[in-house]
Each structure stands twice: as C-alpha cells, then as structure tokens.
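Engineer: Next up, some structures in structure tokens.
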Structure I
Amino acid sequence: MEQNFKSLEKIFGDCPEIFNQIAVVNSLVPVKMTKLEKKKEAEQESTFYYQEALLDRQFLNYPMILSTHVSLFDTMFGETKESAFGFHQLMNSVIVLDEIQSYKNTIWGEIICFLKRFSQLLNIKVLIMSATLPDLDLLSEHMVKSVTLMQNKEKYYRNPLFKERVQLSYELLDNGCGEDELLEHIKAQVFDERVSEGKKILVELIKKNTAYQFYHRMLEDERLAGFVEYMSGDDSLMERSRILDKIKKEKGTCILIATQVIEAGVDVDMDIGYKNISKLDSEEQFLGRINRSCMRKGKGKVYFFKLDASEKIYKEDVRVQKEFILENREVRSYLEKKEFYDYYQQILKVIKKNYNDRVGTGGLKAFFSEKIGKLCWHDVKERMQLIEDDHWSMSVYLSRVLVSDKGEVIDGKDLWIQYKDLLNDGQMDYAEKRVKLSEVTSKMNGFIYQIKKNYDLIYNDRIGEIFYIEDGDKYFEYGKLNRKKLQGEIGEFVDFI
C-alpha cells in the first residue's frame, strides 16, 4: 500500500482536489482527517469535526481507497456493524485485487464464486491481477465466465526483455547447500576480482530465525559489515523505508538479507538473487526483483537453494507439495518458459478435488446451501478469513525511541502513556476519542511484536492483550530484534512471515 500510495502521489500530487480524496484504510493508518479548512470551526465545535471524520472511515466514504486484502474481506464477510457499514459502498465500484495468488488457496473456490455473485448483484467490476495469472474460472462451478483482459499473455511472458533478463541456476539446490556453502558462494560473488563495479545482491530465506542468523554471520566478516542490510516482517514502516531508499540510491556493492516481505510489491532492482525454494508463485515474484529495469549490461542471475522446508511454513498450500516445487524438473521448465497456465491447471484440479468437491459439510456446494443459504454469518466469516486467528501468540510492546522517515522522534514510553490516558478518559466525546486512538495506535504498531504465549512473561504494564516492557532497547542489535535474547528471557519467538 505504501508503494501504491507513492505512485498515486506522483500521478495526482499536482491535483490536491483529487489526491486529498484518496484514503488508506487499514489498522496501521489513522482515521483520515478530511476538510482541514474546518479546523477553526472545529476549535469551537470539535465533536462535529471528529464525528464527520469517524463516520467517513466507518462508512468508507471516500472516492478512492487503498486497503489490504484482509480489510476488504472483513467488509465483505465480517459480521460486525462496522463491516456492514462499509459494505454498501462496494455497490457500483471498481475493485482492483493485486497479488491474488497470495490468498489462502483452500478457499479459492469460495472467493471466485463470491466475487462473481457480488459483481452481478452490486454492479461491481473486479480486476484481478497476478504475476502468474491462475485461471480461477475452473473453480467457479460453471458460473458466468470472467473476461480475460490480456488476450495474448505469451507476447509479454516470452518477450526476451522479460523472459531472458534473469538466468536461473539450480547448482546449489541439486548439490545440497548448507549455510556455510551459501555464505561462501555469496562472498565469491562480492569479491570476484573480475568484476570492477559493485553488485547488488538479494538473499531471501523463508524463516525469520534462519534469516536473522544468516544476517549475523554476514556481519562477522568485517569486509561485509558496511554493505549488509536485513529486512523482515518485524521491521517498522520507517525502518523498511530507510532500507529500501538506501538500496535504491546505492551505486556500489550492497547485500540485502530478507524474508518473504521482499516478494510482493517491493520496488528494488538487484543484480544477483539467492532464494530458498518455496511456491512457484514466490519464485516468480522474487525474479521480479532481479534486473527489474532490464537495463543491466549483463543478465541478472538467481541461485535457488533449500535450507528450510516450505511445507512447514505454508501449511495446507497445495503448491508446496513436492511435485509442484523446483525440486521437480518439470516445474523448473514451467518457470523458465513462463508456462504458468499449464502449471496452474494441475494445481487447480487438486484444489477442486481436495476442497471444492469434498463430500459432506466441507465441500463448496454444502457451504453455499447450508451456511450461506441458511444465513449462518458467523460460519461464513470463519470460512472466508484470509488469516486465521492465532490463539498461541501474544502481543508484546517493546518500549524504545524511534525516529520516523520524516525525522519525527517517537518515544515509546510517552506513546504508551498517551494510549492509557485516552482509554481512561471518560469525558471525551466518543468520535474524538476513536479518531485520536487511531492516531496513537497507528504509531504503536512500530513497537508491537508477536511472540508465543508465555504465562511466565515478566512485564511492566498490561492493557488488554498487550504486554508492555519498559526497556525494549536491550532486545535489539544493529537496529534489529535479537530473537535469541528475547527467547532466552520470555520464551520462544514465533516464526511469523
């Protein structure tokens, strides 16, 4: 969303009457304060000002909205009153769904059926975008056909600028590769005397612990210490922006160690890539970060390897079964030739057999007749959740001082006090309180981390399900969360993606 917002700013930045109507709606962004010219009026009657802002947010009363898949699905299938408030705004809208392959594929059939019916009933146009373009029509139980906007996708897939801009290597995968071998292979690329100019190298590992450990091993070599950065889902938006800006501006050698956060929507252009194999979609997304501009004198190159098994991370995902990953030479051919249609025909048949056509209440027909037909809204919401509730984790607030990309100093302790004061304020108008809480909680996200539930946790304060720890700095090294130190004191950290 950050990247799309910046793109829209480039397009509409000179037209404030349009750009100011664009709203970002998710849990990380505060309620949009519109019509700032009413601020003087608000000083006399603040309740009106805040009520209007809150109602705009609750009813999604914006001409253009940037949001997440999770927020959209909550609006479509949630059973709370706020979900219902925003639902009517879907009527007569255009919805662009990017990276649809990232959705949980156990409910792909339900998703395409719902989208088709919503489109008919609410006069919606749904544009589905994906690097690999899975044809979900196969799962839609003979409903009205969707329209293929790209009639000749091979024209683009097989254009040499796209297809041949990155060379693929499986030597590390076929020969077996441990951390030591991977580290030495990367060093050989960096210190190759035949190359006069610096190289930008991207390394993706699919487990946070492995990625963090590998990052520290890179730092142990003094020759690399100034060139290496690390990015994971733990990083705040401010830290992520700093890293990406640095890499874009870097003219010499740089190495980025990352988790899956690097795959979708991140605009970086690297020379060489190393990737732990997982889903074919992820491999193609990763290739999109290598020689992205097609401007390299020599082709980009990607080396695939396997340190961690993807099936332990992407549970229930058909695409990580052994016959569908790069250990299978036929799948390598799909990736090299960009034959994603043939690949997905096999995937969709397995999904249809395992999920759509299941006998009993778990099948698609039974779901629509028994749950939707009988208006069992709670069951519908549970089935259509993109991210399942994690009952084994807890939220820890690590207090420290951060500096935003705009230079704003944010003191975690002061922010926690503001949050408590707002919650305890029984006199403030409801709308004003909700708006101000959204502003505070959006900043708090940079201090909150998910860990496994630990009933022996030592903490300084607690509000609801958030546990506050005063001296958060001691858990960080080089600006990154030290997982081992945290695990040693408060239990094992969960490998969130």
Structure II
Amino acid sequence: MDLSPATYALHAHRLADWIATYLRDVDSYDVLSSVKPGAIRAQLPKAPPSAAESLDDILADLDRIVLPGATHWNHPGFLAYFANTASVPGILGEMVTAALNLNGMLWRTSPVATELEQVATDWMRQLFGMGEGWFGMITDTASISTMYALAAARERDPALGIRQRGMAGRADLPRLRVYCSEHAHSSVDKTAMTLGLGLENVVHVACDGEFRMRPEMLSRAIAADRAQGYRPIAVVATAGTTSMTSVDPLDAIATICQRESVWLHVDGAYGGSAMAVPEMRALFAGLERADSLVVNPHKWLFTPMDCSVLFTRQPTVLRRAFSLVPEYLTTAEGDEALNYMDYGLQLGRRFRALKLWMVIRAFGADGIAERIRHHCQLARTFAEWVGAEGQGWSVNAPVPFSTVCFRHVPEGETDEAEIAAHNAAIMAKVNESGDVFISHTKLGDQYVLRVAVGNLRTTEATLVRAWTLLREAAG
C-alpha cells in the first residue's frame, strides 16, 4: 500500500517550500559542482534498505547529497552549452504529470495526453509563424526527433523495402546517403549508426566563412554520389548550429532537396525557438519547404527537461516508418483517434505536453518573444564588450541568437596549441569561481570560448561578472 494522502500533503508542502527557496537562492550555490568522480556513490549504501526509511530522512538528503552533486542549470551564471530554464509553470506541470502518471500510448489510455499534445504542438507552430499542414509530436530529445525524421526519410520510397526486408545482405539496395553541414550536431552521425546507414554514408558538406553550409558544395556532393550509384535520401540543415549557432541557407538547400527528391530535415533544436520573435523569422526563410523540423522547448522555451518537438509535413510517411499494431492494442476508435505510438518507437509515452501547455499559457506569445529578444540583446551586448576590449580579445563567429564565441590571444602568440591551452586555462579559472560556468568549442583549428544566454534569471549583471572574471583570468 502507498503512503497516505495526508502524508503526501505534509511533505509536499515542505517540498514546495524547499523548491521555492532553491529557486530564490539558486545564485548562492556554485554553479558548477566540485565533487570528484565517485564521491556521491561513496556516500550511499551499496545495497537498498531492507526496512522503510522515513520521508524526513529522504528529504534531508536533498541538501546533504543531491545539491552538492548538482551542476545548477537554473543558476543565472550557467552560460555553458545551451543554457535553459526550468520555469515555475513548467515545474508545476511536472508535479501534476507525476501525480496523474498517465501513459499516452493510445488515445484511449489517456485522451487528454494525446489531445493536449496536439494543441500544445500546434500552439508552437503558431508561435513560430509556421503555416498550416504541420504535424507535431513530442519526444524526449532532439537526438530522437532527428532519428525519427531520418527514419521517415529512409521510408519515403517504399520500393526500397527496408521496413520489411531490412538493409543487411541486400545486393539490390544502393548505399543510402545523408548530407549535413560540417558543423551539424553529432546526433546526425549517431542516427546513421542507429539506422544502419553507417558513418561512412554521412557526408559533411563544407561551410562558408560564417559557418553555413554551402549549397553549391551540397549539389556537387549529391551529383558525385549519384554518379557512383549511391542513393541520396536526406539533407539535415541546421538553424542554430551547436558550436556557433549559424543558420544554414534553408531556402537554397530546400530548392536542391526538391530538385533531387530528398527529404529536408531542419535541426532547430536551439535556434528554432527564435521564430517566436517575429522580426527574427527572416533568418528561417525556406523553412516552410522542409519535410521536418525539430525544436527543443527544454532549451529556449523555458520548459523543464525533457521536451523536444518534432514537426513534419509528411506524417503519413512517418507513420509508415513506425506503425505496428498488435491485436492487444487495437481499439474501437480506429482512425477517429490519433495514437502517437504509431509515429515513433516508443509505446509508453509520458505526458510531456502538460508542462509545455502550462508554460505557453503562463508567459503568452508576447512574453515568450520578449524573453528571447532580451537574451539576444544580452548576447550582443557581451559581444560588443569583447570586440571593443582589444588587447588580444576577439569575437570569432557571428551572433545571430544568444550565443557568443570568442577567445583571447596573448600578444605575439601564433601557435594554435599554445592559444588553445591559454584559453582552456582561462575557462578553468572562470569556472572555478563558482559564479559562472562557460564552455568551449573549436571553429576549424581555433579553440574558442562560448557564452550562451538562455536562462530566465540571467541578467546583464551576470554577464558583467563573467566578463570581469574572463579578463582577470587572461592576465
């Protein structure tokens, strides 16, 4: 038997106060956990308890064990990777989701889970200014959304017979090729591994001086592959590359994809949220011609992990790639109801739509746009400080969104290995402060630092502190 509702109420109130205090005081913690590998496991028993433990003791370990081992993504000084926010409405949504414990595998197993997902994803479509005709579904991460999109691309031509016959040992099946920018996310390569396409069949297309895929190089790569008997099936364009947030020329790429009859998937996991800002939609010209798109609300739409949305204009193909209905899952509703299990690998599905729906309602379209607009302005301000500083500081990539790539080069230093070591040392010193957490990447052979603004609690004062620490660390 479960613990009583009265016991829940007592400890839930206590936990609500704990969460409120944490959110209020999150900037008092060191943003980056300083524990050593294995330190947390060493504090815990090697075997589960044989007797029940009290909730008082369990909740006490939040402060004793959990918080010291947490890197605080909700901290205003979290400027690494792609900063995100577990916002108050999203947190409340997660609490209700856990309490309801719905499984949205079929419409009838939780009608609200299915229909609220349809509504929430369509609200996102409208927030982004996208036209009619897009089908939306929620997955856990962009990696899975991209895998689903490329699985659909592989199924686009049923004559290949992959669904039934597979790919192994088939002399009649040409090598299937996928194309992406040299700066595309690693999930494209992992998808090729997972779907049996193979890493050798992911073609990384060269980019221009602003780190955008070169359409003419894409055309050449496709033509060269066709000449060798290969079968191009998909192009993955990126709207906000992971390292420097560049946007590939979507319209030109879409023209090539339509000419070559290949699937166009757009990875907007981070940058796609910027479409909520009307004046930024011009960056995404051509997106309406894509076959699929992924955007992660858990990155820049203030929704707690995990929540990724896959849009497609080809839901019939996606369904054909995954639908398999055993007798025990047939229902009387038939085609009158949407069953999301038909559009992906998972049968069991969390009620992720609730938190997204609550976030959109709590902030509104205007509020979401204003917050994203503010983050972009903060990033431009930071880039201006770096660019105006001189003394070896430089901005090394365009700043279309809220991420800045930059570095410091000591006077007279030309050796890239030495410059990389110098900037790595700067990053280590800054991160040791506990006040901010930054990350790095490589642009070609250049090791650069990254500041990514995306947390609702980040202010200009946060960036002032980061810039101060960076200059001090540079010496």
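None of the figures in this text is laboratory data; all of them are computed from the coordinates on show. A quick note: this is a predicted structure, and the numbers were derived from the prediction, not measured. Cβ atoms are built from the backbone, for glycine too; each structure is taken alone.
Engineer: Taking -13000 as the value of helix-only ellipticity at 222 nm (-39500 (n - 2.57) for each DSSP H run of 4 or more, over all residues; to 500) derived from one of the structures shown (I, II), identify that structure.
Structural biologist: Derived from the structure labelled II.
Engineer: Now, a different point. Once volume of the Cα convex hull per residue in Å³, for residues 290-441 alone is calculated for all of I, II, which comes out largest? Before the final figure, lay out the partial values.
Structural biologist: Working: I: 277; II: 204.
Going through I, II one by one, volume of the Cα convex hull per residue in Å³, for residues 290-441 alone is largest in I.
Engineer: When percent of Cα pairs over 17 Å apart, for residues 10-145 alone is compared over structures I, II, which one is greatest?
Structural biologist: II
Engineer: If relative contact order in percent (Cα under 8 Å, 6 or more apart) comes out at 17 when worked out from the coordinates, which of I, II was used?
Structural biologist: I
Engineer: Which structure, out of I, II, was mean count of other Cβ atoms within 10 Å over residues 58-65 derived from, given a value of 12.2?
Structural biologist: Checking each candidate, the match is II.
Engineer: Turning to a different aspect of this structure: log10 I(q)/I(0) by the Debye sum over Cα atoms at q = 0.09, 0.12, 0.14, 0.18 Å⁻¹, for residues 98-313 alone computed as -0.43, -0.72, -0.93, -1.33: which structure among I, II?
Structural biologist: Corresponding structure: I.
Engineer: Still on this structure, please answer the following. Once FRET efficiency 1/(1 + (r/R0)^6) of positions 26 and 370 (r between Cβ atoms, R0 = 25 Å, to 0.05) is calculated for every structure in I, II, which label goes with the largest value? Before the final figure, lay out each step's value.
Structural biologist: On the way: I: 0.20; II: 0.70.
Once FRET efficiency 1/(1 + (r/R0)^6) of positions 26 and 370 (r between Cβ atoms, R0 = 25 Å, to 0.05) is worked out for each structure, II has the highest.
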